[in-house]
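Derivation of every value follows stated rules applied to the coordinates shown; laboratory data play no part. Remember, it's a predicted structure, so these values are computed and weren't measured experimentally. Cβ atoms are built from the backbone, for glycine too; each structure is taken alone.
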Structure P
Amino acid sequence: MIRETKLSVLVALILWGVAPQLAQAAHVPGRLLVKFRDGVSEAQGRAAVASQGAQSVRTLDGLGVHVVSLPGNANENASLNAFKQRGDVEFAEFDEIVAPNDVTPDDPYFGSQWHLPRIAAPAAWSTTTGQTGIIIAIVDTGVDGTHPDLSSKMVAGWNIYDNNADSSDIYGHGTMVAGTAAAASNNGQGVAGVCWNCWIMPIRISDANGNATFSAAASGITWAYNHGARVANLSYMMTTSSTVTSAASHMSNKGGAVTMSAGNYSTFDSTADNPYILTVSATDPNDVLYSWSNTGNNVDLAAPGCVYTTMRGGGYGAPCGTSFSAPIVAGIAGLVLSASPNLTGPQLTSRLQQNAEDLGAAGFDPVFGWGRVNAAKAVNAGGGGTADTQAPTVSITAPGSSSSVASTVMIQAAATDNVGVASVTFYVDGVLLGTSTTAPYSVPWNTTSAANGGHTIAAAARDAAGNVSNFSQPVTVNNPAVPPPTADTTAPVITIVSPSAGATVNGTVSVLVSASDNVGVVRVELYVDGVLSTTTTSAPFTTKWNSNPKPVAKGAHTLQVRAYDAAGNIGNSAPVTVYK
C-alpha cells in the first residue's frame, strides 16, 4: 500500500531501492466504495447514495459495490462515517491507491534461483510441472507478453485501467511477478517458473506509475475468475479492503485462491486474518524473515522474498520484496490444482497452509503464518490434503435469550475453533446485520428500526477452511412509543429599530430591525407604503430603501417589516412613518 502522501516520492524510493516508511494512505479524492446489504436493490442503493448528497457513478460487476462520487465541497471522512453508520450499508471505504510491494536488492542476481530448491519445487515437479488448463491471473501493471520466457504462456487478459484489451506492462512490475509464478521452463533459456505449464492471464489495474486502486483490483479479480482463472496474484497490500475481499470470496467460491503481498514496511498489522486472501510475508535463504517484510495477524504463509525472474523488455533481474513471495505461493497453488483440480477454494487454502514448513512459534504465528511454503508437500498431500473439516462453535452471549431490548444494543458472540475463527456474522430475522473478525465478536443493532415484539437474532461463525456453525435465539423489542413532533405555531416577533418614527430620510435608507423566533427567522421583507420593496434571508436582516428615485414623492411614507419562520408563521412589525 502507498505509505507516502506524494506518489512521486514513493515511486522514486522504490526505484532507488529504499523501503518507504509507513504514512497516511492515499486514495482517489472524492470517491468512496459502498456495498449495501443483501436485499437492497441497485436502484435503492443509488437513491440512498443520492440522499447523502453524493452520486453512484457505477457498480462493480458481480460485486454490487457502488463507486460513489462525493460533491466537491464534501468532508470525505464525515461522508465515509455517514455511510458506515447507515443500517443498510454492509461496508464503506475509501478507494485507496496502492503501490506495488517491491524493493531492489544490493546484489543484482542474489543467489540466482535459490528460492526454487528452498520451497522443494524440484521434488514437486517430479509429480507435476503444472497443467495448461490451470490459469494464474497476474493482477498487476500488465505483463510483457513478448518476453521469450513468457510469450508461449499467455492467454487473453484485460486492461481494467483503460478498459481495453491492451494488457502490456506499463511499469515493469507485473512482468517480474509473472515470471516468478509461471515462466516457461525446461526450454533451454532464461529462468524457471514455479508452475511450468500453467497459463498466465495478464490483468492490468495500474496507472503508469504502478499504482492501483481497490476498485480496479476487485474488478481485475472478477474479470479473472469470470474468464477461467483459478488463481489470482495481487502483489499489492490490499488484504484489509472489504471491496477486494468481496471479489476474492467469489474466487474462493469458484474453487480458486487469491495470493497477496504482506508489504515491505517492517510493520506489524493487527488486522484479523482474511479467510479469502492468502497474505504472504518474505523469508531469506536461511528461512529468516527479511527485515523489511511486514508481519501481522493476517499473514497466512511465508515464502522466499528475493528471486531471479523475467524483466520487461526481454531481460532478467533479481528483485526482492513480498511482491515476489506472493507469486511463489500463486505458482504452488497452480501446481496443487494441477494435481488435484477438484479442490474447493477453502481446501486449496488449507492444503497450502497445513503443508508449510512450520517456522517460529509452533503452529500459526504472525511472522510466518502457518509456515514457509513447501511445494512438494502441498502437491503430494493428496485428496483434500489435511483440510480442516471441523466447524467452529458459537453462541450468543448478549443479549440473553428471550430478553427485552430497546434503543441500540450490542449483539455479542463467543466463538472457538480447532484452528482459528475467521469471522462471525450476525443476522436479525434472517437479514444480515454485520460481520466481526476479532474477539470479542460483536455488532451494534439499532432496535428502533424493528417493530416491537418478538425477533430472532443469529450468529454464524466461519473458519479459514470455510466451515460454518450457526446459533440463534429469540429476543423481544420493546421500544417506547415515539410521540409525533409538535407543530410550530409561534409567529416571529419583529420591530423596526431604525429609522425612528417621524425621522426625515433621504437617499438610501438602511432599515434596521430586531427579529426573533422560538425556532428561527428565515426571511424578512420590507414594505414601503404597503408595497414590497426588498427581501433579506441573512441575519441581522437589515433591508435598504432607496428614497430618491422617482416616483417617490416628498412627504410622509410608511415603513413596515414582516418576518417568516421555517414553518410559515408570519410576524408583522408596527408601522413607522418617516418623511422625505
Structure Q
Amino acid sequence: MKKTGAFLTVYALEQIGVKHTFGIPGVHNTEIYDELNKSKLIDPVLVTHECGAAFMADGVSRTSKSIGTLVIVPAAGLTHAMSGIGEAYLDGIPMLIISGGTRKDTGHYYQLHQIDQGKVLNGIIKKYYQIKNHEDIVPQIFKAYETAVSGEPGPVFVEIPVEIQMFQGEIQELQKYHQKVLPDLFDEKKLEKSVQLLTESKYPGIYVGWGAVDISAEIIKIAESLGAPVATTFQGISAFPGNHPLHSGVGFGPSSIPASQKVFADCDCLLAVGVRFSELATGSYGTSIPERLIHIDINPNVFNKNYTATIAIEGDAKIIIPEISKSIKSSSSSEKRYRFVSDIIKKEKKNYLKSWMKKKQNNIVSPGFFFNELGEKLSDDTIMVVDDGKHTFLSAELFSVQKSRHFISPTDFNCMGYSVPAAIGAKISNPDKTVIAIVGDGAFLMTGMELLTASMLELGVIVFIFNDGELGQISQFQKIPLNRKTASILGNVQFEGIAKAIGAHYIKMNNDNEISEVISVALEKSREKIPVLVDVNIDYSKKTYLTKGVVRTNLGRFPTKEKLRFIGRALKRHITG
C-alpha cells in the first residue's frame, strides 16, 4: 500500500497513545499538521513560542500517562524549544520531538532551515533519528518512544524530511504498537543485604527523588516499619505525602528546614531511592551522608559520583522497593523510633511555620500567610507548578504536597520560564483538576504570553506572580556579599495590561488581609474556564533555609585568603555603601 509520510507519522503517534502535540506549523511540517487536523485521537495545540511548547510537553509527561510531544519546524523551532528539551533531559522526563527536515531529494544546499540538527542536539537528548524512507517512519517512532520512556527517561528527537511527509511511499503494513515487557532484573543478594543493614540500624533514614514518585505507598510502608524519617529532593517533593508524620522536608543538610536537620542528625543508614545527590537538593553538596548508604537507581551512572554507596542497586525502583517493603517488619524499637521521630517533626514544622506568620502586614504579602491559606483552600488533588526563583524554595519549605505527580518544577536544568506553559500542559492532561502556577515576575516575563494558549483552549489555570520588581533570588545573593544589585532589577510591569491582552482575569493581592478573598475569587474564576493572573505583592525579606545554607556552605569552601577578602569586601560595602 502507499501512504504519505505525514499520514504514517500521525498514525504512529496515535498508536503510542499521544493525545496532544505542541508546536507551530511551518513550511517543513505543514503536511503533518494537516494530518493531525484529521486525527480523532490527537489535538494539535498552537503555542506562541516553541520554548513554551517544550515546557507544555514536559508538564504532560510529568502529570499524566501520555508522553509530551512536540511537532516543530527545523532550525529555529528546534533552537527555540531547546530550553524545554534540556530541562527534560537533565530532569529525566520523557519527551518526543517530531521535527520537519529540509529536502534530501533535490541536491540543493543552503536551503531554508538547513542545519545539522543532530549536532545541535548532541548532549541534551537520548537519541536522534533521521527518517530515510517511508518504511522506517512507524517502527522508528515506536523505537523513539520506547527509548524516551525506558531506563532513565528523557527526550528523543525524530527528523522527518519534508519530501517524505508530502509524497507517498510503499509500505508493507500498518504496524500496531505492542509495549515491550522488560525483565525485572536486579541483584537479589544486594537487596537482602540492604534489608539487613536497614533493620540493624539504630537511626535509619530515607531520601527519595522523582524516581520514587510512583511508589509512594511502598515508601510509606518501609518508613513506618522502620520508624524512619523521609526527606525528598526538590523534584521528588511529591514522592512522599507532606502531611505524613514521618515527612521531614526537602533535603536534610544545613540547607534544609530544622525538622529535617534534627531527625537526620544521627542517621546511621540512608536508603536513597531515585535520587542523584545533585547540587540543588544537597544544598551545594553541603549535606553529610552516613557511612552506610544504600543507593537505588535505574541509571548506574549516578552511583558514587558525589557520595560513595555501601550498596548500589541498579534497577527500576518500582520493582525493587516493593520487594524491600515485603521484607521489612516492624519491631518494638522501630515503633518507639516512629513516635520519637514524628514528635520532633511535628514540633519543628509547627515552630518553623510560626516563624513565618508572626504578624499580618498591611502593606505587603507574607509568604507564610500566603502558603498557609493556599493549603487551606486547595484540595489535595490540586497540581502545583513552580518556576525557578526564590518562590521555588518558599514553596518547598512552606507548602505541603500530598499526592504524587502533583508538584512539578524545573530542577537540574533549572530553567526560568517553566511554570506557566508547564501548568498549561498539566491542565490539558488533567482538565478536571485545579492547576496553579507560582512564578516570579522575571520568569513570567519569559513565557507568560503562553496564557493566550490557555485562553484559546478555555483552560482555567491560576498563575500567582510573586512580584517584587527584581530577580529575587539572584538580587538577594548579590545583596548579601556585594551590597549591589547588578542587572537584577526589573522594569515597572503593568501585569493587568498583559492579562487584558491575553484574555486572563486579573486580581491584585496587596497585603496579608486580602490573601483569603483573592484566592477564593481566583478559584471561582478558574472554574469558569478562564485563566487567572494573580499579582502578588510579595515580601522576600525573610530568607529561606536553602538560601542561608547555600551561602554558608559555599563560603566555607573558599580558601582562607579568598574567604577573608570576600568577607572584608562585604563589610566594607555594607558600611560605606
Structure R
Amino acid sequence: MGGKAAFLLALSLPLAAQPPRPRNAAPGAGYTGSRVCAGCHKALYDRYRETGMGRSMVAGVPAGSAPAAGQPVRVSDSRLDRHFEVFRGPDDAIYQSEYQAANGREVFRATHKLEYTVGSGANGRSFLVRRGNHLLQAPLSYYTRTGTWELSPGYEFADHGFSRPIHAACIICHAGRPRPVADRNGLYQDPPFAELAVGCENCHGPGGLHVKERTAASIVNPARLPRRLADDICMHCHQGGDTRLLQPGKQYGDFRPGTPLAQTLAVVKLPPGRANPDADLLEHNFAMELSRCFRGSGGRLRCTSCHNIHEEPIADKPGYYRNKCAACHKERGCALPSEARPAANDCAACHMPKRAIREISHSALTNHRIVRRADERLSGEAVPEPSPELPGLLVLNGARLPPVLKLTAYGELLDREPSLREHYLAALEAAKAADADNPLVLAALGRKALRENSQEALALLEKAVDKGASAAATFLDLGEALVRNQQPERAIEALSKGTEIDPYSRELRKALILRHINLRKYETARKLMASYLDVFPEDSFMRGLRQKVAGP
C-alpha cells in the first residue's frame, strides 16, 4: 500500500463505521478515581503507579527534587538581571522566590509555595503555584539530566515571574482530572483537580458503571478497540500538532476513551518541510504514521504494538524494545557488524534516536518515525497532502471542521505562516455566512474592520463581547475602537471588564493604565500601577513608569 494511501486509511474510518459508543462514555457516566480501581486490580495499579504517566503530577515537591532544610538552591541569570531561590520553609513545604537587587538592596521579591509538581522526572519537573483559584507556572524547573534547577521553558526569552497561566489545553494531559473554569485563562475550580496524576479512567473511561456491574461490557479495554480508536486515546495527549481546536460546545475533559477524538477536538498541523528532519520530533502519532514500518504494515502498527501502558521496562529496556522490533523483523536482524552496533544491541538508539528539544532545555524525546539513519529526511512519498477541506493545513485526526473552526485554525497559525492569509479571509467569509452571530466570528470581523479603519469595527466588537467573547485580544480591540470613536471613558469600562475576566493579561492591564494616563487621571493610574506590580512585580518597565507618573 502506498504511503499516502496508508496514511489516509489510518485517519479514515468514517463515523458510520465506528463501533457502538461504549456504555461508560454516555453523558453522566460517573468517575470513581484510580484508588477505587485498585480495590480489584491492585497489582496492575501498583505497577502503573511507577510509570511516567502514573507519576505525571503530585502535590508539593517530590523528595528527589526538593532541597533539604537549610540548603536553599540559588540560581542567577545575568541577562534577565534576576535571582531565584528554592528553599524549604518552616512549614516543611517548598517555596520558590524571584528577586532583583540593585545598589545593595532588593528592588522586589516574590515568593510562592510550590503547590504541585508537573512531570514524572523523565526529562524534568515544572512547578505550579496557586494565586487565589488561578494556577500559574513557577520560573524555575528541575532538569533531571543535569540534576539542576534552571529557568523553566520559555523563561529564557522573557521574565514571566509567577504569572504565567496554566491553560486547560496543557494541564489536561499532565493530570488525571483537572477542573478548569471554561473560557477563563488559568482559572480553576476549588479544588483544581479531582485526580492528580493521569489515572486508570483516562484510558478506560469513567469507572462508575464498571464498579456497579463488574462486567467487561461496562468498561473500555483499549486493546479490543479498532486501531484508530485505540490510538485516539494516546493521540489525545501525545499528538500536539500546531494547534488543537475544540469542537463547538466541547471542553478538553469531554473526550471519552472508545469514542473518536475528532468528536471532541481537531488536531491541525502545518505541512512539514520535506527537508526538515525535526518536523516530526514532538509529533508521536504523526511521526509513527510517516514511518516505513507503519506504511509497510498497512496501517496495522499502533501505539500499543510497542508500549505497555501499565508498566515500563526497567531492567533491560533495550532488550524489551528489541523484542518488539523482532516481532516484525525476526527474519532479518541487524546488518551492522557486532562491533559497530550500539551498546546492548539497542535498535532504538539507531532507528528511533533521541533528539534535543529546542523549546525545553536539557531535554530529549524519541523520534517515532523509525528511521533507517539518524539524519534521514522526510520522503515525499510519506508526507501527506494538505487536507482538501482545509487548504494549506493537515487535519491529523480526521476531524470535520465547521466553518467557525476552520476560521480559528487559520487565525491561530496565520502569524507563523503568513501565506495562509488568503485562506483565512475566505474562511472568515464562510464563517460569517454560516454563523454571523458567533462571538469568534464577530471578533474576527471586528478586528479586520479595525485594521481597515472601517466604521463597522465598533459595532462588531461590541456585539462580540455581548455574545460572550472573552479573549483579551477582543477587549483590546474594543478599547481601541472606542478611543477611535472618541469614547475614552467607555474604553476604560471595556478594558476594566476584560481585566476582570483575565486578570493575568499584562496587555489588558497596561492598556487600561495607558487610557487613564491619557485622560490625566494620574491618581487612578498610580493605583492601577500598584495593583499591576502586585501581580507582575518583575516588570521593571512598569516600575519605572510608575515613578515618572505625576498628577496634580
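Taking distance in nm of label points 7 Å out along Cα→Cβ at positions 265 and 305 as the measure, the highest value among P, Q, R is held by Q.
One of P, Q, R was used to calculate mean projected area of the Cα convex hull in nm², giving 28.4; which?
Working: P: 34.2; Q: 28.4; R: 30.1.
Source structure: Q.
Structures compared: P, Q, R; top value of Kirkwood radius over Cα pairs in Å, for residues 393-520 alone, i.e. the largest, recorded for P. From P, Q, R, which structure was helix-only ellipticity at 222 nm (-39500 (n - 2.57) for each DSSP H run of 4 or more, over all residues; to 500) = -13000 calculated on? Label of the source structure: Q.
From which structure (P, Q, R) was mean count of other Cβ atoms within 10 Å over residues 81-88 calculated, if the value obtained is 26.6?
Values: P: 14.8; Q: 26.6; R: 18.8.
Computing mean count of other Cβ atoms within 10 Å over residues 81-88 on every structure in P, Q, R gives 26.6 only for Q.
A value of 23.8 for mean count of other Cβ atoms within 10 Å over residues 89-96, calculated from one of P, Q, R, originates in structure Q.
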